[in-house]
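Quick heads-up: structures coming right below.
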Structure P
Amino acid sequence: MTVEVVRAGSDRFRREFVRFPRLIYRGDPHWVPPLETDELALAGGRHPFWEYGEVVPFLAYSDGQPVGRVAAIRNDLHNRYHGRRDGFFGFFEAVDSPPVARALLRAVEAQARAWGFDTVYGPASPSMNDLVGWVVEGTGMPTFLMPYNPPYYPKLAEACGYRKAIDLYAYLGSRADLENPRWNRLVQAAERLAERGRIRLRPVDMSRLEAEIRAFALDVYPAAWGQNWGFQPITEAELKHMARSLRPVLVPDLILFAERVPESPDDGPPEVVAVLIAVPDYNPVLKRLNGRLTLWGLLRFIWEVRVRRSLKRVRVIAFGVKPAHQQTGVAVLMVHRVVQNALRLGFEEMEVSWVLETNRAMRNIAEKFGLKPYRTYRIFRKNLAPDGG
């Protein structure tokens with residue numbers, strides 16, 4: 001099998017790059033097409049990631065037909081923060097062929113060496129704050145903003161010399177799990193601890209959403225996650241992009257802030273010490289949009305979400321507690337409050353994802369509330385030989 005890899009540098013090639021996954025997932029009932037406008041923005045330099053990084057897309061052809069795609073990714077923010085020389089691959093899609101995978105990943109590795117890097121990690125599309133990892137355990141439709149892939153992708157990576165870097169877990173609980181009365185004693189103890197620490201919970205203020213997201217992204221997030229594997233700070237431009245993107249899909253009752261109230265008004269305003277962000281799983285509705293947000297598709301989306309209330313799963317997409325408050329009961333209280341709100345709104349399931357395998361504290365909280373790991377995602381790595389071997 002002869003494989004030719006070309007850089008998708010023109011608008012025509014970038015459009016083919018974005019549409020190629022339709023060939024891989026044709027007829028797959030679980031695949032949810034991403035919005036093509038979002039992927040075009042990432043591939044074409046119209047995304048905040050490009051302020052500190054670069055995405056170089058490649059397409060693979062055999063006998064004139066497209067058989068795969070991948071992107072080499074330079075992430076200067078990650079490398080400055082960790083003091084490393086890492087490259088990344090992302091947006092990988094390919095037929096089940098080791099020669100095709102080898103040709104695509106060699107293109108990434110050659111680009112990584114040209115940038116002066118000595119290791120390649122992936123998939124990260126394009127960073128650890130976006131879609132990361134491949135499913136290695138678990139089946140079914142992905143939850144909102146989580147990746148999906150054919151089961152043969154990890155084997156292709158391993159055939160190309162890639163090995164496990166780290167696993168990420170998704171936890172899932174049913175209504176029966178979430179309504180378990182054995183929580184009561186745990187919650188009562190957490191309430192006493194939170195009261196002693198002058199902790200109060202409040203919902204998000206949608207009228208000042210950008211400021212609320214700033215408190216999470218620039219304060220709580222780096223304090224809570226800064227020492228975690230692969231952590232990457234969120235820039236001001238990404239923060240604004242996040243606020244614009246999330247506003248239409250947020251449900252205020254599913255977003256909680258925990259504040260430490262000062263002893264005296266003279267001590268200043270309350271300090272945000274923890275944030276939990278959960279969103280409905282919109283994927284069953286997004287699948288019907290087929291990657292294109294037309295007016296009819298938008299109306300159908302609103303009908304399904306706001307009128308029919310057809311969504312049954314909620315996903316916790318971010319949860320951070322500042323280290324000084326991780327033993328104050330605030331984490332248990334926030335999970336309990338969001339669970340109660342989700343059940344009241346008619347949701348039947350809750351997913352917490354993703355959770356690093358090394359994040360024992362978060363895994364303990366999920367398991368205390370009866371959630372079980374049901375999917376595993378894996379990030380791979382490969383050390384680059386200087387000679388290109």
Structure Q
Amino acid sequence: MSLQDPNLLANLCALFPGREISDVQLRCDRHIYLHTNRGIEIAEEMGVCQPEALRRVAAALYCSQSVDAWSNPSAGGMEEQLWQRLRENRAVDFSCEAGTLGSPVRMRVQVHYSESGLGITCRMLRANITALEDLNLDPMITESLRELVQRRFGLGLVTGPTGSGKSTTLAAILDHVRRNHSRHIVTIEDPIEYRYSPTMSDPNRPEVTLPSPALVTQQEIGRHTLTYQSGLKEVLRKTPHIILLGEIRDRETMETCIEAAQTGHLVLSTLHTRGAVKTIDRILEFFPKPQHASLLNRLSETLTFILSQALLTGFSSRVLVTEYLQNSSVAVSSGIRAYDGSANSLTDALRSKGNLRWEQSLNDAYRGGSIAEDVFRANQMD
């Protein structure tokens with residue numbers, strides 16, 4: 001393994017053909033571990049990661065980032081910037097491009113420390129944004145999302161554990177808006193993952209390139225704004241119609257998202273929860289109990305949808321399992337308003353028309369022969 005070797009990722013792809021590598025884990029004095037559609041696999045042929053080689057890999061990835069024209073640091077300056085940020089924060093997140101078989105792939109990278117020393121985690125991102133209709137979502141969910149993103153205001157949440165495809169789904173939603181609606185979209189991300197082109201092919205004449213109907217302004221934490229909170233406060237002066245926040249991490253950010261939704265913006269974001277009930281629980285955890293009743297009342301008015309998802313290990317590929325709650329009926333808004341910590345009101349709401357329960361989606365995957373029984377049982381929610 002060499003820093004300057006542009007074939008590192010290509011070699012890994014060649015070792016595991018057709019495996020859908022989603023993550024690459026590199027640690028000092030350890031073998032390289034890969035997340036594939038078969039679970040965790042070890043690239044024993046690549047040997048053990050030596051500390052100095054790992055430092056060179058980290059520096060090469062960091063220096064392959066796109067750089068802002070106004071800052072334009074040299075390669076040496078960027079490498080020193082990496083080690084300075086690592087000394088101060090103990091972990092550094094960024095996105096970059098690196099070579100694989102065929103063409104460069106965009107990655108989300110974290111360089112960090114652990115007991116074994118320096119470590120690198122690379123999350124592979126799709127080179128092209130997947131179309132909303134190609135996400136393998138239930139057609140009912142796809143149609144509902146197309147309709148809901150045309151609303152003037154609201155809060156839409158895509159939830160799930162790390163590696164569940166939340167970023168891919170949000171990118172597909174925004175790309176659909178970019179191609180079909182005249183909107184100003186502002187994203188605040190840590191780091192920027194998918195890039196949205198300012199142009200598109202003419203639907204009637206594919207050989208002709210047109211400006212996209214929507215303008216997309218993308219900002220990265222640490223490069224274009226200091227924090228999620230400051231970015232959210234600044235974004236309202238940019239006159240957006242849709243705001244994408246990479247992740248809701250604390251009470252202040254949650255409060256600002258709800259306020260933005262109440263004041264005429266469509267806000268999209270993520271939480272690391274599974275299922276609509278646990279998502280509402282997580283939102284309530286941000287706030288003191290005396291505020292819960294008024295908070296649920298606000299959510300019943302502003303919450304547009306919760307799409308909770310996971311990618312499970314299947315026999316031939318990863319399998320998407322989802323739960324979907326759209327707040328488009330009196331039954332659902334009443335269920336949110338009446339939620340008191342027991343699941344009854346929301347469970348009843350999930351059974352109403354236009355929604356999809358986790359257990360139903362999981363059962364469909366199991367009965368359809370896509371996942372094994374042990375995977376089915378391990379992911380039951382009820």
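Every number in this text was worked out from the coordinates using simple rules, so none of it is lab data. Note that this is a predicted model, so its numbers are computed, not measured. Cβ atoms are built from the backbone, for glycine too; each structure is taken alone.
For the read-out FRET efficiency 1/(1 + (r/R0)^6) of positions 207 and 247 (r between Cβ atoms, R0 = 30 Å, to 0.05), a value of 1.00 was computed from one structure; give its label from P, Q.
P
Which one of P, Q has distance in nm of label points 7 Å out along Cα→Cβ at positions 263 and 279, as calculated from the coordinates, equal to 4.1? Can you show the working numbers first?
Details: P: 4.1; Q: 2.4.
Matching structure: P.
Out of P, Q, which one gives 22 for relative contact order in percent (Cα under 8 Å, 6 or more apart) as computed from the coordinates?
Label of the originating structure: P.
Of the structures labelled P, Q, which one yields 19.0 when mean count of other Cβ atoms within 10 Å over residues 15-22 is computed from its coordinates?
Derived from P, not from the others.
Out of P, Q, choose the structure whose coordinates give distance in nm of label points 7 Å out along Cα→Cβ at positions 63 and 255 equal to 5.1 when calculated.
P
Here distance in nm of label points 7 Å out along Cα→Cβ at positions 159 and 215 has been calculated and equals 5.2, so which of P, Q was it run on?
P
Here P(r) over Cα pairs in 5 Å bins from 0, in percent, for residues 175-366 alone has been calculated and equals 1, 7, 14, 16, 16, 16, 14, 10, 4, 1, 0, 0, so which of P, Q was it run on?
It must be structure Q, since only it matches.
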